[in-house]
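Chemist: Below: a set of structures, written as structure tokens.
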Structure I
Amino acid sequence: MDLGISGKRAVVAASTSGLGLATAVALSEAGCQVVVNGRTAEKVAATAESIDNAIGVAGDLSTSAGAEAFIDEATTALGGIDILITNAGGPPPGNFADTDIGAYAAAIEMNLISMAAMCKKVVPGMQAQQWGRIVAITSTSVHTPMPTLILSNTARSGLTSLLKTLALEVVGDGITVNTVQPGVHLTPRITDIYGGGVDKLAEQTPTGRIGDPGDFGQVTAFLCSEQANYITGVSIPVDGGRFTALQ
């Protein structure tokens, strides 16, 4: 299916592995020029080399200053940004009792404020050209908090609210803003957290299996498409049916 975005300039944060990488690949397959990102220059370069029409821009997105510098460099590399995929590694696991109060600030900086900083940088250019797509990779923990992930649950819920508000503010400028909420996909983060418990997670999913990152990337790319021009301000679970609430 032609998504109608061939030639668009896309930036995918935190995209040397996992769901970010799958999304970068899907956008490249749709004909976009893609900036991929990670903290390590060598890994970023190798990732860019493995994807058609990709440019690597290394940068630490755990702070708003790092996020802004990344967007500035990506804008220079591409000559502008049409599509922004915000994404970041998750904060350390933990429950309320064993999470130090100081850890919340770092988690919110990385998973909320830095994402807002990236949006702040790209929105004016999208408004000027009257076209843009912003999609945030968050988590189903936004609506169904996951045990031992209190920092992620907290920060990503805030980001979801921020982007819903942004979507309403730019809806008349040809810009759509959405979030995609992954459930359990076979990524390095999931295997790091759950180890041998991944099989049990699969059993708890209605589909009976762990999600394929490649499929997730295709969903995210679709939200960037011309066909998705009437979808904005929504949060779409991609979780094998684990989220059972009506809304």
Structure II
Amino acid sequence: MVIALTDSHSHLDAAEFDADRDAVLARARDAGVMRQIVPAIAVSGFSKLRDLCSAEPGLHAAYGLHPMYLDEHRPEHLAVLEEWIAREKPVGVGECGLDFYVEGLDRDLQFEYLDRQLELARAFDLPVILHARRAFDEVAAAIRRVGGLRGVVHSFSGSEEQARQFWKLGFHLGIGGPVTYERAKRLHAIVAMMPIEWLLLETDSPDQPLSGHRGERNEPACLVEVLDSVAALRGESRESVAAATTENAQRLFAISPG
């Protein structure tokens, strides 16, 4: 039986899908992935993302400036971002955040872009889609500093205490391909015990291929395997996990169930 799912983080606009995007979408829908949140990473991709989401039912755009693309960002892009949010009325702000894993990324500049985007999310009353790599405590501190925020920390890989910090701040945890790996014991423990109202499923397509798919392009249809792993870890039915996480996504991003 096909279960309706929402991929809370998919980069379906990425160039890796240009050759067969229609087929990827068809496979996703056949698998039950009826809605996808598609976050931007840089101003240069805003138009392509808007056009894609406007043309395809079930695709929902978010606009933001990703910390790994600092070389592409300019201070004036924050004003451009604000204009796009005001005009296009996306479901969220992001992908934005902090990345302390990649060497050579200016941390002070990352904070400047993150803080301004958090302020925009608060001003427009939109959820934030956060990237946090080796920077969970710093991202949590930024959320507290700005205040009045909600959203999701996508591809969460922090500790149990950091997980608790985020859902106490009103932030969901996005769980994707890494949960399917046997070695991900800490993540398994968090997924097994966390309150399901803070859980979202994602693929981060085309990145983060699942266990058994190493070296392959990831795609939204694989969300079903993430669902199965999460359901098994929690000792719950796949139907109940699917229903809860889909409802979570609908509530957070204010998207209709249809």
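Chemist: With distance in nm of label points 7 Å out along Cα→Cβ at positions 53 and 109 as the yardstick, tell me which of I, II scores highest. Walk me through the numbers on the way to the answer.
Modeler: Working: I: 3.7; II: 2.6.
When distance in nm of label points 7 Å out along Cα→Cβ at positions 53 and 109 is computed for each of I, II, structure I gives the biggest number.
Chemist: Follow-up. Between I, II, which one scores greatest on FRET efficiency 1/(1 + (r/R0)^6) of positions 69 and 93 (r between Cβ atoms, R0 = 25 Å, to 0.05)?
Modeler: For this comparison of FRET efficiency 1/(1 + (r/R0)^6) of positions 69 and 93 (r between Cβ atoms, R0 = 25 Å, to 0.05), the top structure is II.
Chemist: With semi-axes √(5λ) of the Cα gyration tensor in Å, for residues 61-124 alone derived from the coordinates and found to be 28, 9, 9, which of I, II does the value describe? Walk me through the numbers on the way to the answer.
Modeler: Numbers: I: 28, 9, 9; II: 21, 11, 10.
It was calculated from structure I.
Chemist: With distance in nm of label points 7 Å out along Cα→Cβ at positions 21 and 45 computed per structure, which member of I, II shows the largest figure?
Modeler: Values: I: 1.8; II: 1.2.
Largest one: structure I.
Chemist: Please state which of the structures I, II yields 20.0 when mean count of other Cβ atoms within 10 Å over residues 77-84 is computed from it.
Modeler: Details: I: 20.0; II: 16.9.
Structure I accounts for this read-out.
Quick note: the coordinates plus some simple rules give every number you see, no bench work behind them. Just so you know, these numbers come straight off a predicted model, no measurement behind them. Cβ atoms are built from the backbone, for glycine too; each structure is taken alone.
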